[in-house]
Structure P
Amino acid sequence: MYDLALVNAAELVTCNGSGKAEEDRLGVIRDGAFVVDDGRVVWVGTTKELSRKAFGKARRTIDARDNLVTPGFVDPHTHLVFAGSREDELERKVRGESYTSILASGGGILRTMRDTRRASAARIAQESMERLTQLVKNGVTTIEIKTGYGQRLADEMKLLDVISRLSRMSGVELVPTFLGLHATPSEFKSSKEYVDYAIREMLPAVARAKARPIFSDCFCEEGVFSRDECSKYLRASRELGLACKIHADEFSESGGASLAAEARCVSADHLGKSDPSGIQAMASRGVTAVLLPGTSLISGIGYANAPEILAAGCSVALGTDLSPNSWVESPQFVMSLACGGMRMTPAQSLLGFTRNAAQAIARDDLGFLGIGSAGDFVIHSLPGYRFLPYRVGGQYVQKVFRGGREVFSSMEG
């Protein structure tokens, strides 16, 4: 006897195919089926093939009823844990203010920092759980979550503890990232002074914490933190055993992409203004590019050049960048923006939230359905994967499973 069998998927998109073309890598199986036992996939094939197997009886059989089935989505870039909101800043941007000018005036990250510092851990957890639940309802089973709205030790530890609490409550997997360099707090005279504090005081304490993060991240951007400051921070992070990520070249060419390669980051994120040589360096070092078209839309900045980044040989992941700046809770909407705004194909956009997104968090057991993979999957009330970016704004997720266990259902009974 095994735990679960799924049958009758119109398209079972395994994201475990072979070949160079993205459509081949999707590994689509018509009338697909698979078996999950002890949280892991143990067999994949067609429904007809499964009927001939001598597996014994499943404790639960899920009939996909000729709908689309995909791996659970992996969101590799969120700032989900914070207090408050910044809805008025959207109007300020519409009227011509830039993200960086709002930050320089004490808004943006600095505003959320003030709200988050004042808020209790219980309040932050409650507000964040609402956002997390929205992602799960849209098919996300693994979520990377950054700190960064404390920017002093006690508050950053508070946010790490909130992420740990949410992980126990949510039923999905949360991947914590310490975003030690997000913005310079007002109590510091300069970014250099703050960077020294982050390296001297925060990084060692965070690395020893019970709720130790997996990644360390920084915001490499003109007027925020320089390439040299980020290089120093990432080097210190690696010495403490933390894997590295970097916010790179969102508003200007800051040297972030080349630093990502130099520092052997797992991913470099944003990349809206990256120099081609930096992208080539990333490709040569196997750094995953995480593109965030929802943020480009909300911030009124240009989209990353996805075709150029793909042509250079980088794996391209997509993320929501769910944050108080870009409150995006739908991977499907981001896929639509990736296709319409960045000229990615539907296959590329789906791989961006599955197999490639798993690479962006250094996981080889997520983002696909194959023998040994996590039993994380989504049933969509759609006939095929091309409908994911094509039907914009609707709610088409029927059921979400993590490790073979149902964590969301939109269906009664």
Structure Q
Amino acid sequence: MSRAAFSLPPIADTVPSGPRTVDELSVLIKTTITSAPSLRNLAVRGELQNFKRHGSGHVYFTLLGRESRVSAVLFRSNAAYILTWPEDGDEVMVTGSVDVYPKGGTYQLYATRILPLGTGAKSRAKESLRTVLEEEGLFDIRHKRPLPKYPSKVAVITSPTGAALQDILEVSVNRSPFTDIVILPAIVQGADAPGQIARALAMVCRLRDADCVILARGGGAKDDLSPFDDEHVVRAVRSCPIPVVTGVGHQTDSSLADLAADAALPTPSAAAERVFPDRDEIRALLSHRLDAISSGALRTLERFEMKTERFSEKLNGKMRAVLWDLEASVSQAERRTARGIERVIERSEAALASSAASLNALSPLSAMSRGYAICCDQGGRVIKSATEIRAGDEINLRFKDGSAEATITSVTDAAVMTDA
């Protein structure tokens, strides 16, 4: 049992002008006790005796040490949180503060919590709490959240001076140095541990981009691991907004926090290995994925080439057919054009022959070959009428085979020639 030492002021300095009343003495004692920091928020360990629950809801009991005892009271507001009541003879730890009950003239331990310490009491309390929480669904496997494969930020809740933190940091450096770690310090043993662990889990809500939480502590005696069976801790684990992984070392059985967590591992190192991905495995996976992508790309390219070849063959076949059709059409057009040109030439030759015959018939040479001549004056102008010449004019006569110069001796009128 913890003992708080305090001293009253020297008698010489506090003796009033007259004697104190009993009430004044009680007030002095109460003021002295309540002003001592060591008597506030303390934990006392002892054996439970005279445990009584009154109809008002308040609980009264005595806590025994080896050579002393202290009276204690647990008010109804705090008694409501106790699921399994301890029994006389159980070893317990009581948290609370010391104060004076003026009417009885006695000091008391005003308890806020009663925690079982003995094996039997702790087992009963744990089993009772497990049953209640299980009925509420806190351990339902359907509520388990998957852990992130590649977390970018991980929160770690553990003692900042414990070996568990060093184990987790070492694993993270070796496996996943690119993952950020946020340490939320909390003591993980003793009466204050449940409150600090629950507050640390509540602080996770304030973290940005955290993907996962590791709640861990190293090995120890079974009694030292009792904070992980505390109701506040279990509820805080389940209500955490991101997945929680527990790694509580050297336990022979699972804690209630393990049952509520999204994953439970036997040691802090194992929890870290579960959370932090192995960079060597990531490299191997990326290499495998790259090979698979390359192989897939090659297969796709080969299929594309085969399709291209088949398309080319089809296209070439169609082009050859088109070319053959074009060649046949050109040949046929050539033949039709040649025949058309031949007909045009024949018609042109016939027309030319006809024109040549007509021209030949009209040609003066043709007439001259029949004995006619062309009469021209000295200037070369053709003389078409006898009226254009006079006796004595010199003219030129053009025959088919030559010409001659002549002088007009006389001109006879056509009418005279007709009469003659």
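Only the coordinates and a few stated rules stand behind these numbers; no lab work does. Nothing here was measured: the structure is a model prediction, and the numbers come from that model. Cβ atoms are built from the backbone, for glycine too; each structure is taken alone.
Summary of values
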{"item": "Label whose coordinates, when helix-only ellipticity at 222 nm (-39500 (n - 2.57) for each DSSP H run of 4 or more, over all residues; to 500) is calculated, return -10000 (choices P, Q)", "result": "P"}
{"item": "Entry that produces 1.1 once distance in nm of label points 7 Å out along Cα→Cβ at positions 27 and 371 is calculated, selected from P, Q", "result": "P"}
{"item": "At a computed 11.9 (mean count of other Cβ atoms within 10 Å over residues 91-98), which of P, Q", "result": "P"}
{"item": "Origin of the derived value 0.97 (Rg/Rh (Cα atoms, Kirkwood Rh), for residues 155-322 alone; candidates P, Q)", "result": "P"}
{"item": "Read-out distance in nm of label points 7 Å out along Cα→Cβ at positions 131 and 355, computed value 13.3, structure in P, Q", "result": "Q"}
{"item": "Answer label among P, Q for the case where relative contact order in percent (Cα under 8 Å, 6 or more apart), calculated from the coordinates, equals 20", "result": "P"}
{"item": "Among P, Q, structure where distance in nm of label points 7 Å out along Cα→Cβ at positions 19 and 363 as derived comes to 18.6", "result": "Q"}
{"item": "For 12.4 (distance in nm of label points 7 Å out along Cα→Cβ at positions 59 and 339, calculated) the corresponding structure among P, Q", "result": "Q"}
{"item": "Computed 68 for percent of Cα pairs over 31 Å apart - originating structure among P, Q", "result": "Q"}
